[in-house]
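Just so you know, all these numbers are worked out from the coordinates, no wet-lab data involved. Please read all numbers here as calculations on a predicted model, not as lab measurements.
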Structure I
Amino acid sequence: MSEANRSSLFWGALLVLVGLAFLLNNFNVIPGSVFSWWPLFVVGAGIVLLGRSVTRRRGGGLVGGTLLVGLGGFWLLQNLGRVDDRLFVPVLLIALGAGLLLRSLMRAE
């Protein structure tokens, strides 16, 4: 099986599982306190994207990866009651800037 097929299989299965989790939450099968941890999937996807970009020595995924990690972290902290909506734009700008810095540093090597 090629890498593209494995990647499509993984992301397709992940989307089905996430959709099932949302559906079960809507029917109150999953307690709401468990479901508040969904941003960890966004953080995980960002870490995977960052890891692939670093190991392949390409800076293209660094910006997207940092955005996913930053936004996922923000949404997780928001679900846990640690931050409010006023911090969304600053977190977005910081994550975008960090991604651009990482990409330019990788190209400088």
Structure II
Amino acid sequence: MNKEFIPYEQALELKELGFDEPCYYDYNFGGEITNKWAIGLVPAPLYHQAFRWFREKYELHYIIQGIGGGLNYDFSINKGRVVSTALNYTPYPTYEEAELACLKKLIEIVKNK
């Protein structure tokens, strides 16, 4: 089940960017998932919650797609209706690796605004 949550490092970065959506779980200060809600813990969003937050707050949309007959994956990020805000040309062997790389790129884009 833990693979459904974004990693602690990215959850911490999202919190620093202002992510304050309700989450079922939090990360404790050791980076472990916990359901003990306390002040100051880092929200542990699911991947779809994080991606929805970027879409709603910053109009950043993403596409993760199979390439090479589904042997690898890559992603692209669009701002609103503008095509190819950020294109990725690095193939990832799994969908999950492309998803994490896409999340990191979204964080980078917002940090650099």
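Out of I, II, choose the structure whose coordinates give Cα extents along the principal axes in Å, for residues 32-79 alone equal to 40, 14, 9 when calculated.
On the way: I: 40, 14, 9; II: 46, 26, 11.
It was calculated from structure I.
Given that Kirkwood radius over Cα pairs in Å, derived from a single structure, equals 14.7, which label among I, II identifies that structure?
Answer for the origin of the read-out: II.
Can you tell which of I, II yields 24 when relative contact order in percent (Cα under 8 Å, 6 or more apart) is derived from it? List each step's numbers first, then the result.
Numbers: I: 24; II: 20.
Comparing all candidates, it corresponds to I.
If helix-only ellipticity at 222 nm (-39500 (n - 2.57) for each DSSP H run of 4 or more, over all residues; to 500) computes to -26500, which of I, II did it come from?
For helix-only ellipticity at 222 nm (-39500 (n - 2.57) for each DSSP H run of 4 or more, over all residues; to 500), the value -26500 is produced by structure I.
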